[in-house]
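Visitor: Below you'll find a set of structures to go through.
We did not get these values from a lab; they are worked out from the coordinates using the rules stated. Given the structure is predicted, the values throughout are model-derived calculations rather than measurements. Cβ atoms are built from the backbone, for glycine too; each structure is taken alone.
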Structure 1
Amino acid sequence: MIIRPSTLLKFHGLLKNRKYRLLYSSKNKGKPGPKGPSPELIQAILELKQRNPCFSCLRIAQQITKTFGVDIDKGLVRRVLAKHHHPMHDDDGGPSWLTFLGHTKDSLWSIDLFRCESILLKSHWVLVIMDQFTRRIKGFGVHAGDVDGVALCRMFNTAISTKCVPKYLSSDNDPLFLYHQRQANLRVLSIDEIKTIPYTPISHPFIERLIGTIRREYLDHLFVWNAHDLERKLEAFRKYYNQNRVHQSLAGDAPAVVSGISQTHCADLNSYSWISHCNGLFQTQVAA
């Protein structure tokens, strides 16, 4: 009988698998190795997922690390949820009825426009401004109906009315940004404009991703009645986004922490409370 090397390697691999299966099987009570996450950490992960069904494993890991100072990764969160989390079959991940109805490095800013439909299907244009370095949302400008040069200037000036103006402003090649009123407004404010590469969305990635986050995580889960209601709800999201939402690009910190406006305070896994954001659409843990 001729035995090939691959046969020996396969047989050796089966022996290794059997060895470790016997060593680390659940029947072996005295198995070595790490004991796994504590019951308090498991409970915190499960509660965060139950209160925020749309949170990903990476988002939960970053939120737990930010809140409690416990360094965990998305793999641990995935294993905990796979073993302990059992969502209801009729749960679509949306908000509850009460939530649904209740509804510096400042040298370079980015701006962009997107459209939002009210409950009566009236179009509202939203101008969003963010700081490129800290990812902070600087403000929103809202206008009902079509946008012209005068309306665009009014939206921009309203959004930055309580902020210091940046040195540079990044925008794409949307024709709405070519109105001469807007160009004159930038000259008055002594702001130099930087244009992105035409027909290349990846040259303007942060603001594009922010708009997707606003739509996917917030506006898709509530109704908007009018321009005033939209402004109020966008301001609530701005506070949550800047102060409490963790960001992968910021190593799990919130924009306010990166900019030095606030500091993180680690909570105790055995004693913490919950804080509600955006009329209960988001909930995060805080120190009790």
Structure 2
Amino acid sequence: MAAALQVEDLVKRYGAQTALHGVDLHVDAGELVGLLGPNGAGKSTLTKIACGLVAPTEGRATVAGHPAGSTEARAAQGYLAELFRFPGWATADEVMVLHQRLAGSAKGAAERDDLLGLVGLADVRGRRVEAMSKGMQQRLGIAQALVGEPRLLLLDEPTSALDPAGRRTVRDLLVEVRRRGVAALLNTHLLSEVELVCDRVVIIDHGAVVTAGRPEELVRPRGVEVETATGTRVVPGAGRDDAPRIVADLVAAGEKVYGVRVLSSTLEDVYLDAVGESETARTGGAA
């Protein structure tokens, strides 16, 4: 089966400015991939190319095996922009009917029932958008992106304007979407969201991928912290596999051990290191 999204050696130039420098990226079926990077890194350009709104200068992008922007690719993807707006006078059900028409979906009321139920809006399908909370509108946005059973969702900052409860609801929705076999590329600045739900992380900076991998693979050990009768000590550079030996050595030396904690870097540390390292490479270490 073709990848939900495949990007190969993608280059995009706007006149003298290069927004993407040979980017390679893939999102497999049913996979949630977090796309991270500072403002101006090229995330929006990459998303626009995947949507078919912008043509690449070089390289290729395919959605479900079809060239990005083709009729087949558009039918295989759903999209939720960061600053989306639905007509305030429209009800949730009317918004869904509109997007069924736009997507060419003939599944009718059964599809609307399923998707509005999925996002927890089945009981308020007759409520106007203007009377909905931001969280409800965000869930409606995800529902419309799922119209037509897409293989790929492109989500731009889907939780940025939500409170913690709203972010948790969207996270739970993404987990259910993945369970249904739908892939998603999640463009976000909230590293905690990526760490909680994404299978892989791609960090892009100045138009190039600087780090990629599973969150648990990207974090690095920072040492082992041991609480003893004589105080807390840290063994720098040690990892999980070193902990039993460290404890055994301390006990053999007559120490009483009350607790052990393996310290590791966070995704935020990985992100800042990756962006900082790419910046240093570009400037040659200049301040």
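Visitor: For the read-out percent of Cα pairs over 24 Å apart, a value of 61 was computed from one structure; give its label from 1, 2.
Guide: Going through each structure in turn, the value belongs to 1.
Visitor: If mean count of other Cβ atoms within 10 Å over residues 112-119 comes out at 15.4 when worked out from the coordinates, which of 1, 2 was used?
Guide: Attributed to the structure labelled 1.
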